[in-house]
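All of the numbers you see were taken from the coordinates with simple rules; none came from a lab. Computed from a prediction, not measured in an experiment: that's the story for all the values here. Cβ atoms are built from the backbone, for glycine too; each structure is taken alone.
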Structure I
Amino acid sequence: MAAALVNAATFQAPDAKKEEFRRYLERSGVIDALTKVLVGLYEEPEKPANALDFIKMTLGAPTGVDVEALKAENEQLRLKCDEMALKLEEANKKLEELQLEEH
């Protein structure tokens, strides 16, 4: 009898976990968003060749974008921005020194 109760509790745990996850998805609006996208795909008169791209586009995700290239470009731009900030700081110091020399 005790073994049956332990086994029942063991089998209920995954179901409880699934139910908790389902409630999380519902609270966060994921289920509604996916339902709207799938209904939109269903109602599309001419089905797109790539359903996954349709779903991504409808949800607002970029398609056909090289994410790694964008990350590399972002890093380069951050370095350039830091470099320019240092140059601006140096230029402001020189300007301040020149203004003090005039007085």
Structure II
Amino acid sequence: MISSLAHRVASRIVQAAYLNVGNIVLYGKYKNKRGRIVAVGKDKWGNPTIEIEPIQKGRKQNKVFGLFKVWRADVKEKMLAEQAEQAKQLIMQKIKPALAAKG
């Protein structure tokens, strides 16, 4: 039991190190709001938290989130680009034989 607890705590610390102050992240219910990490801390139970400053500043205030409620923006954009490239290649593989049969 203790080893699994230590494993979970260690994994939280490693995941907290994945994000640094100044990184751009996506947050909100649909992960479509961009924000900049201002501070990294811990809550009263020892779980890592991050403080996010919204990029579209105005009257918006900083928000404190649990570590697992945000995504790094560059990682998500890279993943979406890779998925689009894979879909394009799949479509081309299916279209080429049809074009060769026509021509």
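One of I, II was used to calculate helix-only ellipticity at 222 nm (-39500 (n - 2.57) for each DSSP H run of 4 or more, over all residues; to 500), giving -15500; which? Clearly, the read-out refers to II.
Work out which structure the value 1.00 belongs to, where FRET efficiency 1/(1 + (r/R0)^6) of positions 21 and 77 (r between Cβ atoms, R0 = 41 Å, to 0.05) was derived from one of I, II. Source structure for this number: II. Among candidates I, II, the computation of distance in nm of label points 7 Å out along Cα→Cβ at positions 45 and 85 that gave 5.3 used structure I. If semi-axes √(5λ) of the Cα gyration tensor in Å is calculated from each of I, II, which structure is the one that comes out at 39, 21, 9? The read-out comes from structure II.
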